[in-house]
Structure P
């Protein structure tokens, strides 16, 4: 399965990519919403099973990026990752799940399981 990870902290991207790889999944990581939106319009874009995105990033918030992606890909699943435990009301419908930083391997496994994204054994 393919997951996209957007976070302005490279260590978070590396951590999540490593966990997903250990679980047998692929990832593409991006360090900004602008970088992700540029990728979205490229020939290299492949729709992921889900997008994991931080919300507090420079230049553009993760919420604004999600809003823009949903225009072209309304069925895309988004998991908001943030150190702030609440989702602002105007963005509550943008994400199907919330993952609070810091999180553990088990938290990512639970997210995948709760989304019904496990591959058949």
Structure Q
């Protein structure tokens, strides 16, 4: 899919391409105010504390991988986020939203990307 064209973000194509081509397990400076660290890691092994501003959670859905949509997993992500950190996911399932709220996130529904009616944004309180 040509995300640059779909999003009408031609001016951001260099940063977009860099995000998707950088190596794993190393921090990379993409722009003056944005860096990325791509990690290959099982969620049950996450032990970071207040290390990240943003988690983009793009796992398979709760029907396919229910073990990734539990309060235990969201607790790990909550702990890994800095105060006011954000977790976003394309999932908008009620059980996912309730699990996020149960571990302390403030959760809101947002309009989804093309093909998805809604998505969730969770903010660490």
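Just a few scattered comments:
- At a computed 38, 18, 14 (Cα extents along the principal axes in Å, for residues 10-49 alone), which of P, Q: Q
- Test item: relative contact order in percent (Cα under 8 Å, 6 or more apart) calculated as 19, pick one of P, Q: Q
- Distance in nm of label points 7 Å out along Cα→Cβ at positions 2 and 58 derived as 1.9 - corresponding label from P, Q: Q
- Identity of the structure behind 1.8 (criterion: distance in nm of label points 7 Å out along Cα→Cβ at positions 82 and 106, calculated), options P, Q: Q
- For -7000 (helix-only ellipticity at 222 nm (-39500 (n - 2.57) for each DSSP H run of 4 or more, over all residues; to 500), calculated) the corresponding structure among P, Q: Q
- Label whose coordinates, when Kirkwood radius over Cα pairs in Å is calculated, return 15.7 (choices P, Q): Q
- Each of P, Q could give distance in nm of label points 7 Å out along Cα→Cβ at positions 42 and 74, but the derived value 2.3 comes from Q.
Each value in this text was obtained by applying a stated rule to the coordinates, not by laboratory testing. This is a predicted model, so every value here is computed, not measured. Cβ atoms are built from the backbone, for glycine too; each structure is taken alone.
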